Structure 1
Amino acid sequence: MSDVHLKNISRSYDGGVRAVSGVTLDVPDGEILTVLGPSGCGKSTLLRLVAGLDRPDSGEITIGGEDVTGREPKDRDVAMVFQSYALYPHMKIFENIAVALRLRRLPREEVGCRVAKAAEMLGISGLLGRYPRQLSGGERQRAALARAIVRDPKAFLLDEPLSNLDALQRERTRAELKTLFKEIRATVLYVTHDQIEAMTLSDQMAVMRSGQIEQVGKPEEIYARPTTFFVAGFVGSPQMNLLPGDLFPGGAHTVGIRPEDILLAPEGPMEMGVVLRESLGSQVLLSLRGGGLELKALVPAGRPAAENERVRLDPARAHFFSADGRRIDSPSISSSAVTRKGRDGH
């Protein structure tokens, strides 16, 4: 495998629409970098640029230390897996997996060995004699992955590969993908709108918005310390509470507090009504309203139900953002300091 580097990549289309703007990313050899972002943010365009299916207006793409910016897709030695699987319906699964090897005119014995090994790794050895229409969605996705793996490319490019699977299949396949990629030391650039996929699969994660990268880092670092207002609201489920900055002194424009960091205690200074309880298994998500605020709070499932709760917002657990959406250092504030009158319901 090889590393992948993108340096100041930009791409615009007719009408001046800028799909990708000044993107710089590094995918180290043997690591998984996931580009996470909402639909239309440019992440699939970015993947197509790396694959050679589209050309950047500016910037440089290197794979394994070689500049491939102007090369055709066949000359980049990457394997791409699409959400649509892209299997040939008239070919059996064996031939679908073997097609790239056939084009390279490899000996029949080597083709057979490579296909058998990839199929065994993905648990589809018993499906090689079937047609795509005879397979489930999860099985077709495994076949598409086998077709990519059998090529032994420098890098894998995956575009929303699990989006057509049901929830149970996605959960199972996520775990299998990470195990597989680590086993073969694959270099992977993976794009998705699903933050659970991004958080669980990634060594590094890049959050993308409107063609630009908002933040890059380890998933747990991005979750714990989002550097922009957008990242704070986009990463995390349930979504972070985003509140007016004047709840606390210090000059922040917006304050963010995750539902698991909302403190419910008898001595809390704010009384809020419970308008909705949503069971999440071992936890319950409470929707709270009062004093001009609406909050989401996560509590243990065994907590007694109540019509009202007293709430304390701890600034040590909060995230502060300026008017331009950038993170600012947390001011030194007492945990009971809620500045606007009426927050306690009086």
Structure 2
Amino acid sequence: AVAAATEAVAEAKLEQGVDRDRVGVSIATAGGGLQSVVETANTLQERGPSRVSPFFVTMYIANAASGLVSLRWGFRGPSLTHVSACASSSHSVGEAAEAIKRGQVDVMVAGGAEAVIVPIAIAAFSNMRALSRRNDEPERASRPFDLDRDGFVLSEGAAVLVLEEAEHAARRGAKSYGELIGYGASDDAYHMADPAPGGVGGALSMRAALASAGIAPDEVGYINAHGTSTPANDRAETQAIKDVFGDHARKLMVSSTKSMTGHLFGAAGALEAIICVLALRDGCIPPTINYDTPDPELDLDFVPNVARSAKVRVALSNSMGLGGTNGSLIFRAP
């Protein structure tokens, strides 16, 4: 998180010219310091309580990343942490924008960080049958929307954006990559692990984001799908997109970059938000790779296998997580 924030803060030139009392931080995570929990549990079991590190608490708490980023730069605005499974950092970015809209802060450093590639997490996801079994071809295992999809590939990392009130950014000559114009959130209220039939929760989230942005569905040109490569998720998300966008759904470009990055769990939403912004800036829509056999039920334009040059003004990013939680962000080109 600190490494990603270092890049974002430097790019935004936040080291000078800002009131640090009005800069907040919101770094999300789903798993927190899971490796620290595992290692400390082993220490307790094998060596006893006297050998447990006093630093363990600050290593495993979910808000450690936000705290460290605030500490590193002396940002004294709100320091927040959203913990909402796969939608964590979409909520982090969306709620950061809401804090700016309320006038609570001028700037938010927002994103997510995740490090869950540890045996206990891999075993649990595997036993849930959430992970792909294509162990002989790991580079081809993540295949969202493909007929033969069988689960996601777990990954880890961090992604951080700087959100800033537009006039404040203009006054200090900050470079703008795009505008966050809409945010929606919802819950399926159906099941802790399976999406609701028909993708009703995801549809609610997208509709809320469109209402927040004040735009019509046909103004969206690209959707970065949650697209985990699980049979149930990809089906539900496709149905949700059709429900919200109607006839326009077939004109949309929809891709899942998890086919290339794997699933960063709590950091996925922030990474995919950045991908949306860069797609708008560069006029390049990222593909869904490993899309070999179309699923007859899923009949949208999933930008198969090859990136596409296309000038798009508005992009939407979806995140849909365990516990039924959903988040949608809408970006507009500068």
Structure 3
Amino acid sequence: MTIFGGQGGQGGQGGQGGQGGQGGQGGQGGQAHAGSPASPYLSTALAAARDGTMHYWDGAASRVPNKTGRPTWDAVRALDDFPRRAVLDRALSALVALDLGLGDARSATAGLDLGGRRVVTLTRPEDDFLATAQLPYLRSYADLRIDRLAEIQVQTSDILSFYGAVGYMHPDATRWTHALAGALLRLCTEIEMPIKLAFDVARPIAMAWEVQPIIQTPGHGSWPSGHATEAFATATLLSRLFSGAPVDPAGEVARGAPLFRHAARIAANRTVAGVHFPTDSVAGAVLGMTLAEALVNLLDGAAETRARSFDGRAYAGDFTLQDLDDLLRDGCGPVTTQTVPLAGIAVPGWLRALWAEATAEH
């Protein structure tokens, strides 16, 4: 499930933690004035004030624009939230493509490309495999529901606050970090939802009356987990921004870095809640961390990045950070890793400038 809650014309996106509070933009309308929110009363007052203070005007120009024809990055910096999100989302979306197979038949595999390079390949498990190999985990995880209830409820709409407890993320002081994190979360949604649709894997509630989730089971497919995708993508991005070191999510998983411990717990909480299998989280973790690693490497000007595949038919195990580390280390099991070149992928200059600003915030 995506962490966006009812997008009300860009309004209900408060679930993005630091991106919260964007709700008042409802389809670009109702933007605030200099001293108070927009309202018919304020508009009437402004019209009356103009009528009371203006002399005769024949329609001739009386000033010369000084904010036009600027370098693109200067123009981007001056945008308010709504158009900046649209511009940033389009730039990131243009870098990726999905391969979901042809026709209306249920897909067995899905691929994610960055700049024409395949970086993620996922192969879905069968429903009967999940019923026998994964469903028993739902029984064990259910014992944690009361302990995890507060986290589960908050994380239906906000995961950034948990990362903000690890590294400094005040929205005003880390403006561009928040812009990138929000854009990455939206990109994850754009990627994960078509994959879920193509795979159409059943949810736990469809396999046992006894699951009885403590939150509403979403109406879309189970595999991969959107929360795991978004949690591990965000952890990967922030690990680079917070530390300044080259991005290495597999290494961060291996050493149990705090950001990735939070990501794993966010993902596991969806199994505790009763809406995901552990394998859903493995698939989401592989998808999210590999996507974010590729984007960060591209923005950092790296020559190559890691590509990963996960075969859900070959994994019957649990999902913990240690389990994920074991899978990433194996190299010849359900998760395989290789490298792909990044040379020749065009990135807008203003996006590189935004990246430089974000890295300088920490």
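Each value in this text was obtained by applying a stated rule to the coordinates, not by laboratory testing. Note that the structure is predicted; figures quoted are calculated from it, not measured. Cβ atoms are built from the backbone, for glycine too; each structure is taken alone.
Points to keep in mind about this one:
- Origin of the value 6.6, where distance in nm of label points 7 Å out along Cα→Cβ at positions 59 and 251 was derived from one of 1, 2, 3: 3
- Entry that produces -15000 once helix-only ellipticity at 222 nm (-39500 (n - 2.57) for each DSSP H run of 4 or more, over all residues; to 500) is calculated, selected from 1, 2, 3: 3
- Entry that produces 1.9 once distance in nm of label points 7 Å out along Cα→Cβ at positions 83 and 267 is calculated, selected from 1, 2, 3: 2
- Each of 1, 2, 3 could give percent of Cα pairs over 39 Å apart, but the derived value 29 comes from 1.
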